[in-house]
Structure P
Amino acid sequence: MLVSDIVRRNAQFFGDKEAVVVPGGLTRTWSDLEARTNRFANALLGLGLTKGDRIALFSPNCGEFLEFFFATAKSGVIGAAANIRLSAYELSSYLSYVEPAAVLVHADLAEGARTWLPDVPSVRHVIGFGGDHGCDLDLEQLIARARADDPGVDIGEDDVYQLGATSGTTGIPKAAVLTHRNAIAALHNWLAELPIPERGTALQCIPMFFNPGGPSGLHPVLLKGGRTVIPPAFDPAEFPRLVEEYRVTNTTIVPTMVQMVVSQPGVENHDFSSLRGIMSGGSPYVVDVLKRAREILGNVLFPLYGMAESYSCGAVLRPENQFTEGTEQQVGWLASLGKPLTMVNFRVVGPDGEDVPHDGKTSGEIWLSGPSVSPGYYNMAEETEKSREGRWFRTGDVAIVDSEGFVTIVDRLKDMIITGGINVFSVEVERVLQDHPEVEQVAVIGVPHERWGEAIHAVVRRRPGSALTEEELVDFAARRLTGYKKPRSVEFVDALPISATGKILKKELRRQRAQIPQNA
């Protein structure tokens, strides 16, 4: 099965049913989407692009994003959605590496795109859409002139469908090669875990440039003839109204967004009874947030673990394993990844190359394999080789496994702090600090230290109205952590740098604090 078969099949069996809805804007049926994506694909081929060429997309969430996914799937032209939050230098660097022959630019971002487009020499065509864009080519005109029949390009399951940009938390993003096989396997993984009705409704909440074609672009709701509702951006105050109006059954949302939604005044007065399953990732849930979310949204959260290289597939903490009360081990599972998804092979491997014992103490690196795992990085043979061990993808995440098989991340290999020659997992310190009732958000990093090499530094956002001091928080940590693990310093900030997927950008924190002297 190919990604393009989704729209072909739905046009046959759900032709007059809604496929794409943009609130206050366009609505397209599956028949509309089939014809329009045929035209879109033929338009790309008519410009001289061929199977294997790349086309980048620079756009906020919009209806054309979904059309882009299906048009690339039909034409064989490889899609490469760009992160619109990157700087001009980062964008030109990433796209110069990807080498797109064409770039699709939304009118709202066209002026900004002109600052970096001249630095991407591979671009032959700049295509504007969505309003007054000022580009040489217009997407609607190209589509109107193109044929509506299937382009008929010979495409196989192992052909490349999209290039999925990695999160870029350690530098300029790499491009994970994502095939049709990867995409369909990922959709089936989620379909096996999530309650999804026929003709359900997926609400698009996270940026669609993240993991192109993944949970933010093609939701498993579509496999059963469902529709995607695409607002221009996530708004926690609008979320309840949209769920009610469109009877949303499924969505993808990160824990910080869930917390924002359930903290809205009067949110309990809205009807969330249509919700069936919410994919959620990026960080674990704390007990208080999960309790509040269940009160408001229902027992519908499915925290997932994955990355661009695995098409967002890895592990899931199923609702039946989400304990807010129980034994210490059971409540501790909230901080875990849960267990592997149905079509994912999963190992936690120690330095000796052997699986770690399930003792909840011994740490190792998470390795993944399965049909959703990318074959490698685009044009990066050395990086691909370093990330592989035979058929296994090495994630760089360090984890432990408890006696019941629950996997808990204790750090990233690159985020580990080495202080006085001792390894300290930053995540362990963060979890302790996060337990303080006045801490809203926290990131722990290593900063230069004359004596210890690195010192543990906590960057903290306090809850509104809090007067929490550095001394109080360090004392709180000291009662729960051994001496060498407690923070040597605490910095209070109004906001932490956050990626499009809700992850704290420790790379940015380390860069900004590289010269902080730590003499304590």
Structure Q
Amino acid sequence: MFWPPVILLSSALAFSLINFETFHSVVSSANNWILTRFDWLFSYASFGAVCLILWVALSKFGSVRIGGPDAKPILSRWNWFSITLCTTIAIGILFWGAAEPMFHVSAPPDYAGVAPHTDDAARFALSSMFMHWTITPYAIYTVPALAFALAHYNFKRPYSLSGPLSLVFGRAATGRAGAIIDAVGLYALVAGVAASLGAGVMTLSGGIEASAGIHDSVLLRLAITVVIVLVFVASSISGVQRGIKFLSDINTRFFILLAVFVLIAGPTTQILALGAESAVEYVTKFIPRSLALGERSSDPWVRDWTVFYFANWLAWAPVTALFLGRISIGYTVREFIMFNLAAPALFGAVWMTVFGGAAIGVDATSGALTAALESRGPEAVIYAMFASFPCSQVIIVVFILLTFISFATAMDSNTHSIASVCLKPAKQEQPKPYAERWIKIFWGTLVGGVAFIMTSTTGIEGVRMLSNLGGLPGLFILIAMGAVIIAMRVSWFEELRAASQPASPELQEAASRHEPLK
């Protein structure tokens, strides 16, 4: 499971350095093929994840305790929430919170039937933010995370993506086949993480240019990439209870303080009014927008934005699910859904309301954000908004630090999962420190290399392509994990509720043989 994604990604990195034009052409063709062939499946699978989690939450399945009735939590609810939030979309909301609505307000899709820079365009823009950053992305995370948590703790399956799948597919998901599944998950994550790191590097370079006057250059982006990789690898090596717990706690508190500041400093009344109106539009149009029904199905905007986001979440979801499932022991399935979906989705809605609404309001009076987008790119938009607020230089410095810590926190947890998956099952619980350490250093360096190449050459388009390339394998893993949860609910509910490990002889024997349960 280690070598296939390493060889593929290293070869791609070398190819891009030797002949970038051909490399870019190949990647662009692959990206276009994925969007053309699978855009409908991205939409339907993501919507299916929402429906599946809703069904589980409202059923008796929600009372099952992860790890069994005697399992004890390893994290408080606050730490659990903050780690989940920072592991998933933290870096994304910082980059896109103010930038994305500017795209939608300036150039709404034809199917929306609204004119640019109008109140209708503003409502469409913010409701699109809710679509891309709240319930659906967290449902995409929650499905594989829940499947892994129950399989690992209640059915004693290995710490791997293939572990949950072996419950349904038996030996077909173990051995070499299981290694292939884990390798695909690793590839998807590295592509997705590199995309997010690219967005983070662009945000930081834009902030340094705005605050220190240092021109955004290839050399600056290289320096930022190197520092981020060093920090998140060092944090990951220090362990979950120390590194990520500390970073995520600080991160979440700063998120809250920054959002409160923007709400007060920005056009408060307009932000709240637009947020309420957009929330109504989001709810009433959730199903047709999720499934790209009607005129949406043929509009390229859906592929460029909604499918792009779904692909990004799907790239992160498989391996991130291992970490989210690992820290959930001791809580019930319903609590799992509350803290892995409901709470962070609500936070995402509040954040996008505040930052998206403020960006739209400030741009409506000055046009500064649209000008920044057109002249310097999306990484400059948030700083153009801050420039209109009091104490702007202080806020920009705080935002730069927050962006830096956010990615370090998110990659910290994923580096841990990557290292665990790369170790043999017998060594996952008590790995040799030097082996785990070098695996983390290797993957951190590879992720940084891929992100730097894409952001220094193709900019935001490179980020988009990486997301789509990583999302395709993640898509099929999500569908398989959904099947595992359905099987757990339909066939093994009583066993899950009764015991922390296989309760019946049949269940225990099947687990030892890695055979599908009857």
Structure R
Amino acid sequence: MSYSSFSSASVQGVDGRLVAVEVDLASGLPQIAVVGLPDPAVRESVERVRAALRNCGFQFPMQRITVNLAPADMRKEGTAYDLAIAAAILSASGQLEGRMFEHTLVIGELALSGELRSVPGVLPMAAEARRLGLRRVLVPAANAAEAALVGDLDVYSARSLTELAAACRSGEEWRSLLWEAGADAAAPSCAAGGPSAGLDYADVIGQHGAKRALAIAAAGRHNLLLSGPPGTGKTMLIRRLPGILPAMSREEALEVTKICSVAGKLPRQGSLIEERPFRAPHHTISAAGLIGGGSIPRPGEATLAHRGVLFLDELPEFPRSALEALRQPLEDREVTLARARAVFRFPASFQLAASMNPCPCGYLGATAAAPGQPECSCSETAIDRYRSRISGPLLDRLDLLVEVQRPPALDSSQTGMDSAQMRELVARAVAAQEARSSSAGTAWNGELAGSALRRAASLRPEAARLLQQAFDQLGISVRAHDRILKLARTIADMEGFERIEAAHVAEAIQYRRLPGWS
């Protein structure tokens, strides 16, 4: 037999795509051609496969070899095809029984010695294989636990091409390669800023208003901005936000784990990520780094923060192009990148938390509140220019705008709410949202829109009048009107009210303005 076909896979966006690896051996001058839009890493697989076969005691066919990766109009990248190409060549040349690989997804990178190395994106590839009816998946040993997260698949793993060949020749249907789950512990988050373990709001002295705002943000998944002088605890407050967020469901955990798998950021192979991501990119990041990009798009920080928190410290220092690129993901909860051959969609349902100084020097208004502290030296023009780095449309997409002032005194006995107390408030609001989710269509107040928002946000007459008055007199946009309504709904949930009271609307309105901002 001079022809063989094996099933492998690639990743497009954060989803797996099945790829057929076809090999044909023909008479002619010895050469090998890889077709099907391969990138350099795929074309270089020829040399890896040649050396691996030779070093494992196989014969590399001295014939004209054609390797086709189908569908031919989809760009192929990465090293996940190495094992499938090697096995297809061995099958076509009669050195390996190809029947053993039927209904099997074959993934893995080959070292020159024939050792199998792990590859990123195994979880979405295995999920696609299961969706299309494949019954088995063959992966490097380092990826076996990750592939098993999909469920309903027989996972086989090998450490080298030699071990795989020995299992094929044993006639035992790869029984020696069948992977069995061990007692794997849950992995830590793939967060850039690190997990929130050990961080408690009890460490923050004072700042009761900011803590209240953060509890509201966590309870309804609202975006927020903290503004205040340096050293008032803005970063300290936001870094503790993941510690009061509700736990992820298994579906959310699988989504997050899949994204980290595609990005090659799984902290431990085969463990489900159970802590919500917390991403804190530096302000020098590009727009492509923030939302994703490249000739073959890869996920950016917005996608890596999916189901978690994206923290932008010193918000005005970020490139304006990068900040403006966030406007569409904040509305649609996904990133859409169009290329000539395909449109890529990345999930980006994140909670935006940002901080900034009130002026370029940071000490605007600090003189009156704290004698002896540095005085603000910024002109009105400089302040306006600094604040204008954040566009009105982006600011309109933030639910809570909170001023953080320097505490008047350092009294360690006046810490206010700790993380446990804030989690109780959040849990009460989340339970109320989940009870409404069957009718509202979503479990988070911050994601409500249109008729779902109107059904969920039942207003008392006096609350409706106050909201209408704010819309008429404050000149807020329709989007800001709806965000006030969402905030009021969350505040009412935290207080245990079924209908929104005027006090809830009044508190929500105060979060829509920062002192001194027009």
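Taking -26000 as the value of helix-only ellipticity at 222 nm (-39500 (n - 2.57) for each DSSP H run of 4 or more, over all residues; to 500) derived from one of the structures shown (P, Q, R), identify that structure.
Numbers: P: -7500; Q: -26000; R: -10500.
Comparing all candidates, it corresponds to Q.
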- Note on the structure: Ranked by mean count of other Cβ atoms within 10 Å over residues 133-140, the structure on top of P, Q, R with the greatest value is Q
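Quick note: the coordinates plus some simple rules give every number you see, no bench work behind them. Because the structure is a prediction, the values reported are computed rather than measured. Cβ atoms are built from the backbone, for glycine too; each structure is taken alone.
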